[in-house]
Structure 1
Amino acid sequence: MTRALKILQEKFNHSSFRGEQEKIINELVTNKNNCLVLMPTGAGKSVCYQIPALMFNDGTIVISPLIALMQDQVDALKAKGITGNYINSTVNPTDREKRIDNFVNGRIKILYVTPERFRKKEFVEKIKLAAISLLAVDEAHCISEWGHDFRPDYSRIAEFREMLGNPLTIALTATATKEVQKDIIEKLGLRTDQIKLFHQGIQRPNLRLESADVYDENETMNEIEKVIKNFGGSGIIYFSLIKKLERYSQLLESKKIPHTIYHGKLEAKRRKQIQREFISGNEKLILATNAFGMGIDKPDIRFVIHAEVPSSIESYYQEIGRAGRDGKASLCKLLYNQNDLYTQMEFIKWANPNVDYYNRIYELISEDISKTNSLGIEHLREQMSF
């Protein structure tokens, strides 16, 4: 039995590796090669860097895009007996100092941070003292301006790698076109011959994809009710606009269908509470904007409904990918109303903003910088005048 397999069985409670997990781990640990990993949602990307982190002598830094996910990931590590922690804007200065010191001194094996943390001079100066074996970049499509969730600070990854002494690096995502793959490699500060590409494909055979034309609120509601009735278990209904989400929440309430709502205007504490209740199974049905979901690791989501047309095929793939991670049959249903395209056309204005857009965005960022950092561009979209 290999050391990696032993760790998988003892720490992660899995009898064998899935897909190319073992090859990726071997490429990092044995061959010491950088890796770019494209895996379907729910295929176990985190194992590809967490097991190497335990096999290397020194620490691992994981750059992750969303604050809301970090605590869940760290809690999962601690439940496995793995020393991990996170640093972000929700951590008070005293705890932040302690966590950095523990990482530098080797008492923490895996440290999660947002890319924006590298703006902080005091963080950079201290983290440079740590011995780092591996840098993992989660949701790596955020690196690329061609990606659907571009984060500007992600594009500085090469600079961060240099600050850390250019450690061995693994970048992971479920969605990246050839253009995005090329951009990720360049933004990592690497050449194509310096990184091994693992592309496992995007097939999820247990997901059934359906669509239905809807022309008004009643037809949309009828389709939603049919799915809820026929597919027991947990589900997510995605909306582009908060006001439409709230309207359908009222309709569900009138029919006494239990659910909760999630969007970027909720307080951070409430959002975190909703995530935990959904993952634990206390809440079965979530009505959400796309502020909900990146990195949500709940195996038994039985259906995902798009009540409005999503912004891109990449976003659609990411969002339906939350369903059926336990391998069981699950439904992904898109409700198509031509009027939804007008909403997406409004969003496209972001690509060519006028002065009013710039002024409004500046105001929103100034109001709550930490919220913008943690929630990213989708939070700003939600706050605009739609």
Structure 2
Amino acid sequence: MNSNNITNAPYPKLIVDLKKLRHNIDVVLENCNQANISVCGAIKGFNGLPKAVEEFAQAGFSQLGTSRMRTIKELTMLGLNAKYLLLRVPMLSEADDVVKYADISLNSDLQVIRALNDAAAKAGTSHEVILMADLGDLREGFWDQEELASCAEVIETELDHIVLKGVGTNLGCYGSIKPTVAKMNDLISIAELVETRISRKLDIISGGATSSYVLVLDQSMPERINHLRIGEGILNNYDLPEIWGLDIENMYQDVFTFQAEVIEVRNKPSHPVGEICIDSFGRKPEYKDRGIRKRALLAAGKLDFTLDDKIFPKLEGAAVIGSSSDHMILDIEDCKEEVKVGDIVTFHISYPSMMYLSNDPYVNVIYK
């Protein structure tokens, strides 16, 4: 079995295919453009890897979005200038940096917004905000609509250095709540309440992330939703077919792939031998006894990708059995190819694995 000839850099590797990335970007932007929806390109899932961000910056997103100020600061210092949207509501302690480096931020606390106003006044500038409404996912956002509307009035009448751009929501993250037409209409109702209070139209009604993009693809998104924050639907395209059952034949699922090197191959029992206690993470897993099986040990582990059920070997017949902090175990009994020490195994990865791998200093990032 041969590794691909991308580079001689040591393993493990995260490989980013920039051409496939740009293709996926263009498809998503075109689909949203046809629905009159602008898109914030969410770059947080790959931790703002600069060359991938360049593709986003050149593509025509309304903003580039990430959750951590450090990422925005580092990209700005590298000369990757774009309109940055801070996706995590700001910490009170980072108000000065938010105003300096981020053009717009999601917000859910008036005290923080006042601090942003003070920081913007001190810097002689202004800062744009989107007020977040919690529609049931129970993460960030105003729970009471009246409180949100009152906050909007304060911004509009008292805070000279804050520009209220719109309202938004987040679904399908902490609380696993499905974005529906009804939820989008709830958000529109909140936007209309705010518009009545401030006597003008809002520029942005941000309906969520990739899970809300599903409503664009099935052509059921309500017209007033005009903004989405999309990452996974560009980067991985795992959720759209696997969870939502959507046809994505015109999209790549291998923009990001992972490679690790085989460091041991042996026939071993499939069930641990001895008294079962706990593993290195304090858990007591269940093991299925399948007899003696051929196994490959790879030089990568939970420290790199964290979730071994979200990483999928391309090698036909191979299956991930499990992992520890620095090792992964593959069952290769059913592989047609011979697997030997020194071979390289390539994996498809989902969003969580991409997120961890791209933030791991022990993983070599390679672009092609």
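Every number in this text was worked out from the coordinates using simple rules, so none of it is lab data. Since the structure is predicted, the reported quantities are computational estimates derived from the model, not experimental observations. Cβ atoms are built from the backbone, for glycine too; each structure is taken alone.
I have 3.7 for distance in nm of label points 7 Å out along Cα→Cβ at positions 122 and 298, calculated from one of the structures 1, 2. Which structure is it?
Working: 1: 3.7; 2: 4.8.
This value belongs to structure 1.
Suppose P(r) over Cα pairs in 10 Å bins from 0, in percent, for residues 58-217 alone works out to 10, 36, 32, 15, 6, 2, 0; of 1, 2, which structure was it derived from? Going label by label, the one that fits is 1.
Where does the value -12000 come from, among 1, 2, when helix-only ellipticity at 222 nm (-39500 (n - 2.57) for each DSSP H run of 4 or more, over all residues; to 500) is the thing being computed?
Numbers: 1: -12000; 2: -9000.
The read-out comes from structure 1.
Kindly point out which one of 1, 2 the value 5, 22, 28, 22, 14, 7, 2, 0 was derived from, the read-out being P(r) over Cα pairs in 10 Å bins from 0, in percent. This figure was derived from 2. Thinking of 1, 2, which structure, once Rg/Rh (Cα atoms, Kirkwood Rh), for residues 154-201 alone is computed, gives back 0.95? Considering all the candidates, the number was obtained from 1.
With FRET efficiency 1/(1 + (r/R0)^6) of positions 114 and 170 (r between Cβ atoms, R0 = 25 Å, to 0.05) coming out at 0.90, pick the structure among 1, 2 it was computed from. Intermediate results must be reported in sequence, preceding the final value.
On the way: 1: 0.90; 2: 0.65.
Answer by label: 1.
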